[in-house]
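Got some structures for you, see below.
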Structure 1
Amino acid sequence: MDFGNRLMGRMYTTYLARLHSSKRLAARGQIWNIALISLTSASLLASIGTLTDADLFGPQSSTVLLCLTAAATVLSLAVSALDYSGRSRSAKSNYLKVQRLSCELELVLETTPGEVNLSAFSDRYHEILSESENQSNADYWNVCEHRDYRGWKHFRGHRPHLKLIQGFVTYAPLIVIAVPVAILYRLASWALDG
């Protein structure tokens with residue numbers, strides 16, 4: 001395989017890995033938004049409920065709700081600092097640039113194969129790579145696994161934990177939703193008992 005085809009293969013792998021990364025980051029942002037909106041809404045409703053019954057959540061209701069509100073605030077600040085949606089958009093912009101460059105290289109290789117300056121294409125590819133954060137190892141190995149690279153079989157036994165960890169980190173915020181569910185259950189029980 002000549003360098004032009006290897007470079008196109010490299011670009012395609014980068015495109016797929018950054019596409020996967022963009023989707024993963026967008027999903028994390030959406031899941032955190034759902035968890036934080038649920039937590040904040042439930043703590044607000046609980047605070048309103050304690051105006052009527054100060055012991056709605058036990059003798060220390062106000063302290064519990066203050067801690068819950070503080071935790072929601074800290075989580076909101078942390079998630080905001082991680083900027084999942086901005087990073088997702090950056091990865092998307094980057095994979096689209098890689099795709100454009102790959103299509104351009106493919107066209108040039110087909111129409112004028114002897115006149116291609118592969119070094120210039122390689123330099124442009126590396127410039128595009130530096131414009132965005134790199135995809136995670138799990139994103140990369142997920143692409144390699146599905147493309148069935150020759151070298152992938154060698155690493156197959158060493159990489160499954162990356163996908164498990166990444167999946168856990170992406171969906172862990174759903175655990176936070178247990179708190180609003182418990183609060184809403186208590187509020188409903190209190191309201192029905194009247």
Structure 2
Amino acid sequence: MFYLMKNKIIIVLIILDLIWAVSALVYDLSAIGQIPIYFWPFIIICPIYPFLLAIVWYQKVRHNHINSYLLAFATIPSLAYFIGALIYYPTLMSAYGFNWLEFGAIFWVAFYGLQAVYLLFKNPIPKMPVILVLIFLLISFIIQFLTKSYGYLDFGNLDSATIIIIYAAILVNLSAYIYVLQNIFTILNKVKKTS
């Protein structure tokens with residue numbers, strides 16, 4: 001019974017992730033069209049990561065082995081942009097005033113960011129895919145910094161120091177979360193032994 005319920009939840013997540021991806025693509029199409037095509041892999045966020053998560057969930061429901069690189073590229077950037085949304089949108093709203101659309105975007109990104117947290121907790125990823133994805137994110141953040149954007153979202157008149165602090169905070173938090181999520185049981189056992 002629990003197994004069937006779990007599969008139904010996963011199927012719902014797949015459908016929602018696909019809806020998220022298509023909705024984001026439609027919503028972001030005008031902004032994406034203004035980005036040079038060679039920057040797309042580094043800048044496009046909302047249509048890509050829910051789609052990758054849908055593929056991961058599909059592999060899980062079919063009981064297929066999930067490729068470590070697919071899992072890393074689906075989860076780590078999703079978590080990074082979730083952390084980023086918690087930093088970027090409040091920073092932007094503190095500079096320009098409250099905005100319901102930006103406030104809602106935090107929850108939009110949280111939907112797939114929290115899936116990433118769950119998947120990272122349940123599925124350890126080898127170091128090489130993690131390192132590769134962190135390098136990818138670093139390159140992505142450098143390109144976004146140089147284009148003064150957060151993905152394809154404008155940083156407005158925020159100064160460069162603030163933008164660097166935002167990206168540094170995302171990377172530091174992301175590294176800490178990945179370490180904890182991938183090593184939680186080892187950490188808990190060490191704490192238990194010292195108690």
Structure 3
Amino acid sequence: MTNPTLNEIPAIDETVIAALDAETAMEATTKTAALEALRVRYAPLARHAGFVQTEYDYAHESDTTDHYRGGDGTKVHAILAVDCFDRTTTDVGRGEQTGDRLYLLESGQWLRIERTGTWSAWSGASEGWSCGAIAKVTDEEVAAEYDLGEIVKELSKQLTIMATKLPARLSGVRARTEAARALLDAIAKG
């Protein structure tokens with residue numbers, strides 16, 4: 001066996017390395033700017049979305065849930081942006097629930113939750129999960145940790161679902177407004 005020499009190491013074009021470094025930096029900057037634009041554009045719609053569930057517990061035919069709450073203690077509306085919740089099987093009909101989710105809050109911030117828990121397919125068996133970590137994250141952190149295409153895909157899916165529900169909500173609000181208006185008119189007429 002002979003000793004390796006520098007001649008055996010392939011030469012790499014330094015201009016390719018420099019271009020790759022520049023494009024990588026541009027990609028991060030552009031991806032972060034795209035996430036900021038998504039966040040600014042769609043966060044106001046989150047007020048019409050659901051709440052961020054942070055805990056689920058099922059035991060003996062009843063279940064309880066808890067939700068992420070703002071500083072004033074009220075539940076916060078958000079649009080699901082990435083769903084990496086997963087179930088693994090550890091035994092017949094039983095397993096673990098793990099993973100994380102990324103939400104776009106109505107406040108215009110990103111929220112990442114990480115869950116841990118167990119599941120069971122057996123009747124009457126308890127199961128549940130809770131969030132081990134809940135953190136607001138920046139556009140830069142989202143850009144580094146998540147695929148932009150997956151975020152766009154999930155936001156599109158969630159906004160499509162929301163769009164199908166909004167007309168019925170609007171009809172309900174209009175009906176309640178009209179009922180209140182009719183009551184005011186009746187009171188005014190004496």
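With FRET efficiency 1/(1 + (r/R0)^6) of positions 125 and 173 (r between Cβ atoms, R0 = 35 Å, to 0.05) coming out at 0.50, pick the structure among 1, 2, 3 it was computed from.
Source structure: 1.
Can you say which of 1, 2, 3 returns 25 when relative contact order in percent (Cα under 8 Å, 6 or more apart) is computed?
2
Values quoted throughout were computed directly from the atomic coordinates according to the rules given, and no laboratory measurement underlies them. No experiment lies behind these values; they were computed from the predicted model shown. Cβ atoms are built from the backbone, for glycine too; each structure is taken alone.
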